[in-house]
Structure I
Amino acid sequence: MKTKKKTQTFQLIDIRKLADTSLFLAALILLLPLVLFVSRSLLTAYFIIAVLALALLVTIYLLVQAAFTKRDNPELYISFLSFLLIHYMAVLLSLAFHAALVVTTLRSLAIFLWLFACSHVILQVIQVFFVWTLKQVFPDQLAAPKEVQIPSLAKLSPYIDITTQKTYHAMRLGNTALSYIFFIFFAFCIQNSTDIFRMDLHPALLNWVDSNNNWFIFFNCLSLLALIITIRTFTYIEKNKMVANAYQRMKEEFNNRV
């Protein structure tokens, strides 16, 4: 019985869409920059370049794989991989230049892109926590008679009026915009709180963060996160209703033809 409940809980988690190998590789390319950053004084430049090049190839592989399985990816997974792809490219390019201004600019870009990728993990952790607390309140669920594969939005579009399409698209764009705002704000909060990357950041960017340090605090980050969760909750319900109504119209038209 416990195994069955664990299976039901796992099926509700977004990252379960990833294969075990893909999940391991995604975690590896996320943690690798931090490991290299902490231990860079102990490693040779050639070894670091080789590891970074290999990580770049792995990221490209995962990105191509995700592009071919677009509907089966966790939310913002392609965005997560894109940030890491540009991160590794920026780090490798920074090793090819000697001009201090160019190097610090590329390293600043790489650092914040990595922090943006870490922000994706925060959102996934919150989703896992939500599912876990959900199963504490509702340990079981009504078994569906059979699993229904909902058609894509492209196939459902003839059954959705233009006003509903605009509403759906606006909600999706709004959720995406809020997510990216959180990524940026989270990155600046981490830098403002820890100063771990101070020596590698561009002086102009560092001065701007320092001059606005009253904004980039944990409380504001938490408030923004709470706002995002609230808005995403309401839009999730509304978007599901729109899709369900369109699917019902599709079924009714098919039944009438039969």
Structure II
Amino acid sequence: MKTMRNLFITIILFAIIYSGAWLYMSMEIKSTIKQFYNIDGPAQGYKFLGDSPTTSGFPFAPTINYKKGFRLNDSIIQFEDLTVKGFPIPHLPLKITADKIAIQNLPNLQLYEVDKLETTIAIPKYVPQQFTKTYLSPWQQDIGEVKFKSIMLDKNGMVINGKGTLGLDENLQPTLNLDSKLKDYAKLIHFLSVETSELKPIPAAIAMGVMNNMAETDPETGEKFVEIDVKIKDQKLYAGPINAMRLPTIVWPN
């Protein structure tokens, strides 16, 4: 009987401590979001297209939900729904999902659309307070990359699943190392050759031949897929052996 009483008291104390910690963390998240949405974000050039994000999830991991998107300078990033779920503690997982993403007016890319994005990252020790050289340079030297425990990208049935890292090099340009499985790779070739014109007809045909030779068949679904390393290095995007496209230089404000 005494053991049961002690166990009951322990459970109650744990519940009280957990609830208090969750409430405190939730209040901190809401305060940070409010500060960025109303003050810091607009001061950095962000124009938010939707209402202020909401926070929910108790008693599980805090969940932030935001709709519509934002504008930054001339670029526009829109989505139907963005969800971020996880405790904001370094090294713990953070799950991010977004539906119907449309990115407009990026350099060399007028419009890019994605049906769905799902990824789980390991929260880094800290993130830059602002996306400026002043804050990004020390972050690059101290941390330099974010680890993807998993990532899934779906564009018109072209599905990429993988894991890896996304970071910045010494010139503060993106780096990517992704071990991935790509389904319906013909749509990737079409995107690079027709939608972006990065691949000319002959290189596109060669790339398709290479992909066909690399392809395997899923025994459960019968779908063809290729396992490839997707990389960004020196402002070039590589999909396996294919030099897919050159990326524009990102000019960060001071």
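The numbers here are math on the coordinates, done by the rules we state, and not lab data. Just so it is clear, the model here is predicted, and its values are computed rather than measured. Cβ atoms are built from the backbone, for glycine too; each structure is taken alone.
Odds and ends about this structure:
- Structures compared: I, II; top value of Rg/Rh (Cα atoms, Kirkwood Rh), for residues 66-169 alone, i.e. the largest, recorded for I.
- Value 15.4, calculated as mean count of other Cβ atoms within 10 Å over residues 74-81, assigned to which of I, II: II
- Label whose coordinates, when helix-only ellipticity at 222 nm (-39500 (n - 2.57) for each DSSP H run of 4 or more, over all residues; to 500) is calculated, return -8500 (choices I, II): II
- Relative contact order in percent (Cα under 8 Å, 6 or more apart) from the coordinates reads 20; which among I, II: I
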